[in-house]
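Asker: Right after this note come the structures.
Readers should treat all values here as calculations from the given coordinates under stated rules, not as data from a laboratory. All of these numbers come straight from a predicted model, not from anything done at the bench. Cβ atoms are built from the backbone, for glycine too; each structure is taken alone.
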Structure I
Amino acid sequence: MAVGNEGGGHLGLDEVGTMVLIPRVVESVSIPVLASGGIGDARGFLAALSLGAEGIEMGTRFIATKECVHAGDVYKNAIIEANETDTVIIKKSLRSPGRVLRSDYTEQIIAREKAGETYEDLREVISGKANCSYIYEGNEKEGFGWAGQVIGLINDIPTVKELIDEIVTGAEKGNKRLNQMFD
């Protein structure tokens, strides 16, 4: 699996976007590649296949589904209300970057990093406990939620079946459109 810099959660250090990363990985390995980062609908699925991937991984998009019981309503609603510029990357200074929803909490983490704080200084505010405080309990003042830039394309909370059906139907339509363009 290759994750472009648009992705939510843990990212690579090189800050390469999905559109460049996927073909580079595909041409560099002899095993199937799954594309991830900024993919949340049929268009992203078709793009990933066009880039040479065999399939996709969607993290942020699956958080905003009815079956995702580990994500509370505050977290899910923040995802569907946000746009693609409402994420930031924390833990850059620790060489473990991760994309999260922008909030006062995450802006404070970034400010502390810029001030030179170490992992030991930041451990509590970047911990799994802080993440769980937000995603489970909706406590925006004591935690954070992972999210990719794809949040700008998410505006509903379907069932997983509805989401997959929509992606398959949309991919079929998109493929037909592409084929007509080249006929």
Structure II
Amino acid sequence: MSFHWVNDLPRLLSEIKRVLKPNGCLLFALPGGNTLPELRSSLVLAELERIGGVSTHVGPYIDLSNVGSLLSGTGFKLPTIDVDDIQIGYPNMMVLMEHLNRMGEGNACANRKDRVGLGTFLGAACLYRELYPADENDATEGIVASAQVIYAIAWKEHESQQRPDERGSATRKVGDISVTQTKQAG
């Protein structure tokens, strides 16, 4: 869960591939592009209202659709990618920001502002509470924060790995395969 701090993922993946032994496995998890969209939009709306411009407050995350391309592009074989979308309840935006700070998940963007003004911060907290309340069926009051976790596994190439058959080498057509249904016991 630290790949999102690396500024040059293709280079990192190439180096990992270089040091892996043949048929070595790379397994990782990282936050995806749909992480903290509520916080991002609340801060953008509050800044637009207060100062008429926008600064980066939530660091960029890699999009799910790019992970497979990165793995294939750096020479890894048999990549498999999965994703979990998680929602976590918080009493308010201040507690969420405190938790992010204590996890060391601040914004590392070089072009970011050092601080958000108090009025902008309070405006963002109010917008967050109004736009993204916790589920009304939930007993707790507060807000919801979304996180996307992308899991990936891939291997360094080796001659023992499975390979696709040559194009046109099939002996049966997909239309020739019939599916029969069996009766359920019951």
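Asker: Rank structures I, II by FRET efficiency 1/(1 + (r/R0)^6) of positions 22 and 86 (r between Cβ atoms, R0 = 41 Å, to 0.05) and report only the one at the top, that is, the highest. Present the calculation step by step, with values, prior to reporting the outcome.
Answerer: Values: I: 0.95; II: 0.70.
Going through I, II one by one, FRET efficiency 1/(1 + (r/R0)^6) of positions 22 and 86 (r between Cβ atoms, R0 = 41 Å, to 0.05) peaks for structure I.
Asker: Cα extents along the principal axes in Å, for residues 6-93 alone was computed and gave 55, 27, 18; which structure, I, II, did it come from?
Answerer: Numbers: I: 41, 33, 21; II: 55, 27, 18.
Of the structures listed, the value fits II.
Asker: Of structures I, II, which gives 11.3 when mean projected area of the Cα convex hull in nm² is computed from the coordinates? Can you show the working numbers first?
Answerer: Values: I: 11.3; II: 18.7.
Attributed to the structure labelled I.
Asker: Then there's this: Matching task: 16.8, 48 is the computed value of Rg and Dmax of the Cα atoms in Å, for residues 62-117 alone. Pick the structure from I, II.
Answerer: Details: I: 13.2, 40; II: 16.8, 48.
So the calculation was done on II.
Asker: Of the structures I, II, report the one carrying the highest value of FRET efficiency 1/(1 + (r/R0)^6) of positions 54 and 174 (r between Cβ atoms, R0 = 35 Å, to 0.05). Spell out each step's value before the answer.
Answerer: Numbers: I: 1.00; II: 0.10.
When FRET efficiency 1/(1 + (r/R0)^6) of positions 54 and 174 (r between Cβ atoms, R0 = 35 Å, to 0.05) is calculated for I, II, structure I comes out on top.
Asker: Compute relative contact order in percent (Cα under 8 Å, 6 or more apart) for each of I, II and report the one that scores greatest. Walk me through the numbers on the way to the answer.
Answerer: Details: I: 27; II: 36.
If we compare relative contact order in percent (Cα under 8 Å, 6 or more apart) over I, II, the biggest value is for II.
Asker: While we're on this one: Thinking of I, II, which structure, once helix-only ellipticity at 222 nm (-39500 (n - 2.57) for each DSSP H run of 4 or more, over all residues; to 500) is computed, gives back -10000? Present the calculation step by step, with values, prior to reporting the outcome.
Answerer: Values: I: -12500; II: -10000.
Attributed to the structure labelled II.
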